[in-house]
Structure P
Amino acid sequence: MRVSKFTGVAAGIAAATLLAGCSAGGGSTPSGEQDITVWLYPVIADEAVHKDFWDTTIAAFEKDNKDVNVKYEIFPWANRDESLQTAIAAGKGPDLVYLVPDQLAAYQKSILPLNDLLSEERQGDLLPNVKTSVTIDGDILGAPVLTSAQPLICNAAAFEAAGVTEYPETWDDIIEMAPKFTEKGMYALNYPASAENTLNLTYYPLLWQAGGEVFTKDGDVGFDSKAGEQALTFITDLAESGALDPEALTTNVPLEQTAIAQGKVACTWNNGVTEVAPFWGEENVKVLAPLTDKKTVAYGTVGSLSVLKGSKAPEAAAAFAEYATSADVIEPYLTAAGYFSALSTTEPLYADDPLLGEVEKYVPDTTVGELNASSRALMGVLAPEIQAALLGQKAPADALKDAAAAAAPLLKK
């Protein structure tokens, strides 16, 4: 086993040098052994813990698979697509790479489907929403490693200060309680609308709750719809009434400088429990089901290991992916990073954690949305239009119509 780590600004240069000099992918050696290379990213922030997990996992796999040698390389999150695109174009990509859902769509033509490489038992063990999140056109494009969940979390102290005794379950509940918070100089919801914030954590959950979609099944724009307008109207009405922090609509500041940290926000679905607990106090963090309009749904990502078509040892790569993502093996990785299991057969990982244990219950209610290669490009034109509507510069219907027109040339079908 060998490990390399690329860090800082020099990562792209180092990767380019590597790619020019040798194949990042594996293959068979003269002795009949198979070499596979895995590209990873720092999901676990503690570098030593991260490396120890992969060192231990690979050593155990190689012990039982003596004809397979696994090498892994850790890249920074920044510019990861540039490095991977360069490698694939040069025919020197890794055998196995960690990808998130929008990347599965972007690299679909370069990924080897795992339908015949992952065991039927493993495929059956995947949570239904997780399996959907890694499947395009019937092809399973990754062995899921982890998932997350962003349910509604509310500040009990803020509710007490506002004299509100019941927590919200629906959009109508939010609308009804909002004036009681504004009267006390507080905000009903946290809604960060500056360009740095992903729509996965802001507008898209509302769109899905309204029964809408970002993309249609044919790959066209889906948000320019009745459901899309209802979702945007819901949040713009709150902004107009003062129920959203106006600073959060235009400015991205450190969490400690926000109304969330100051205890002036009732509820949020775009922050994690471990983020808000230091400011609210663990005893005041109330984890609730995602809001409901027509549907009850929240955003949750899925990270997976994908086998690239350029691999010279695809069966070995898939075997390692299945081993590394099995319930017992992946558990310390998940708990070290604060993520959840992608498997329906896993016992609760956070049963003794009063916050993460509650969030874990809502993993089955999450989605990554529709997988589409144009996801990031579309977000780039939609986010400014949503912000314009929130600032009262455009009507919701006009903002969505303009975003749809701008997105049309960007769609990849």
Structure Q
Amino acid sequence: MFRTRWKRWQTVAALYAVCTLYLLFQGGKTAFMLFCILNVLLVYLILGRFSGIGRVEGSRKLIHPGKHAHDYRFSAGTPLEVRLTVRIPGFYPIPYVLVRDRLIRHDGQTIPFESSFVPNWRRIGEASYLTPPLRRGLYRFEETECSTRDIFGLFEHKGRIDTSLSFSVLPQTIPLRGWQQLQRGMRGPYSHASAPRSAKETTQINGVREYLYGDRLSRIHWNATAKTGEWKSKAFEREALPRTVIVLDRDELLYAGGNAERFELAVSVAASLVEFGLRSETAMGLLSVGKRTVSFPPRSGADNRNLMMKHLTSVDPDCPVALSEALKLGDARLEPGSLAVLVTAKEGEEALLAMQLLSRQGLSPCLIALRSDSRGAGQSEWLRVIRGKGWPVFSVRQLQDLPSSLEGGVA
């Protein structure tokens, strides 16, 4: 870049020297006018260094229908409109401004963008562009580069705007209306489940209910009582039982190559279950074993949901060991009596061995099998063995199949 600029200045200097010699040796009005014009153009090129583009200012805004201005959490598969407002200080005339932007994903993938605008009389302009449908992950914008050229296109002048911005693209989810297997509680000999009336209450207020004889004064909802003229009491959230743990298979070899979409399906299934647990007030947890084992104990509430969704946003299939070995590494984080929902694309003996390990640890295992369209020989045999032990199996080929599979019963 520097050499190109230097060569162009050398060319301009050579032209100026030729024009000067032409004026000195030839003389006349033509030579004089040519010399004057060249001086004006030379001054214009030199003043381009003081165009103000080096002190450019601006701001960035992400636009997505249905989102608040500062809510930087979006769903996977949706494009975003990025709008940049740029202000250039100074008075030097600028024909146009070229805007170069870079969007970087957490795994290092870079998406370049380029746009342009013509500043108005106040030297303010707006550049906008639309991103492609974004994958699940954590994204950040780096500094934005603004550049302009003179009317001859000889010299480029650049400036940078610090419009760094980070946002999250959450996994794709699908709403679940209900899940009979979870509602039945999967109660086993080690179960922590109990009837809703005897479930332990939390300190989180969940609304207002009718006053019951014997309620303490501290439990009375005085504002609701004053508005309605009838005694009202505070309703507190109950600890949602049974406790459920989602076990996400992150086998590196299983999802390598062209199977990356199956891992995205596994993450989407896990995220949909987390959302369902929040709506149904179920104590939901997550076990994710990879290069770094991440575990969230079963709890209800939005805070625990946000932590799990944050992990699912950036999780990668990087587990160096098989599923059975991964479960042995994370067995200390699994509470006996919980419902363990295993989300995996494994089939055959490996899936059967994983279910047996979960059962031996005192959990009630449940399998969500991510099946491909092709059916290999012997698949039905291992499914019959699992079902013969009373362990439910749900087959999912795409995310849209999840509600019908869970709500319709064992597949």
Structure R
Amino acid sequence: MKRNPAPSLALLSAITALAFCALHMVVPALPVLVQVFGDSPAHVQLVLSLYLGGIAAGQLIYGPVSDRFGRRPVLIAGLGLFLAGTVLCASAWSLAALIVGRLLQALGACAGIVLSRAIIRDVYDREMAARGLALVMMAMTLAPAISPALGAYLAEWFDWRAIFVLLGALGAVVFAATVIRLAETNRHPASLDVAGMARSYALLLRSPGFGGFALCSACTSASWFTFIASAPYLVTEALGEPPSTYGLMILFPMATYMLGNAAAAKFALRVGSLRLLIAGRALALGGAGVVTLCYLSGGFSVWALFLPIAFAEIGDGLSQPSVMAAALSIHPRIAGTASGLMGFLQMTMAAVGSFAVALLPHDSPLGMILVFSGFVAVALGSAIYAVRRVVRAERMVLPAVAAASDGN
């Protein structure tokens, strides 16, 4: 059931995509930054890990603040901060300055991730929200899909700073479109105070259903970021390929993620978002099993690395819209806070996973495969747990509602 006039899904897609463009476009240049700054891969990895950490931390703030002051002004402020961080990155004179700029980028860009979800939940119920989220994810995945290739070729043909020049231009366009086109969707502001925020977070964390869905989403994101943190080094160091090979091969899992999003958008109303969630996580576990078998069989290659991950990404694309819609529907009045908490858990788990694999040897995929498969397995288990709790609760509520109707 639609409750407020819906904003443009194209604009929400662009707002969300900006954060992931900034993430993925820099990844192919990580080995180049090791040489430019003469530092260790573990230190350069902070360009990625702290970006994820900044997105995680910012989401705890943007959700509750937007519940109180509205989605539009908070989103505009976040996009402005992203532009400031991008300018610092483009002019960075040291690795430390680049890391600070990346942190500012992340703190600003995460506003789009949190608030696009909350805006959709403001205007749709659970099943329609799952469809809307799937359409936004499918559209916004196109930009991050080509971002690694753009980043790789910009670093090879021009300079790594050209990446941030392009990101600044994209950010300026999104900022202007948001100011001109986006209307406010939060018609029922909630209170904002430290005690109120603590109560909202406690309410969410005490909910077994929300906790299970949030853990599923966090582990799903962590599995992906574990892969992209390792893949550039595996491609260049273990397989001896140029950075542009990663930029091209990453298109396969990006495309299959979009395929999963398309399937979620098509079948959410017909099949149900909770069934799609379980199906998606099962597919992802199958992909993790295939990449493990490829490694154990001794046939490790670029194709043996990327194709099984691409299969797993069908499952991720199928399940992520459903798990987000399900989690945000448990306490819809604090959807902004719930979205922020989910995003915090997603990015925190992703930052931990990406930093952990940076400490492992890059001449073998074994470490990445073990961490990736572990996250995928936990995501499936938590999804099953959460779905059972929600289905059980709904079965208890329906007879009570029917009895009350009969009494009237």
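Look at mean count of other Cβ atoms within 10 Å over residues 243-250 for each of P, Q, R: the largest one is in Q.
Given a computed value of -11500 for helix-only ellipticity at 222 nm (-39500 (n - 2.57) for each DSSP H run of 4 or more, over all residues; to 500), which structure among P, Q, R does it belong to? Checking each candidate, the match is P.
Where does the value 1.7 come from, among P, Q, R, when distance in nm of label points 7 Å out along Cα→Cβ at positions 83 and 99 is the thing being computed?
Details: P: 1.7; Q: 1.1; R: 2.8.
Answer for the origin of the read-out: P.
Of structures P, Q, R, the largest value of Kirkwood radius over Cα pairs in Å belongs to Q.
Every number in this text was worked out from the coordinates using simple rules, so none of it is lab data. This structure is a prediction, so every number in the text was calculated from the model and none was measured. Cβ atoms are built from the backbone, for glycine too; each structure is taken alone.
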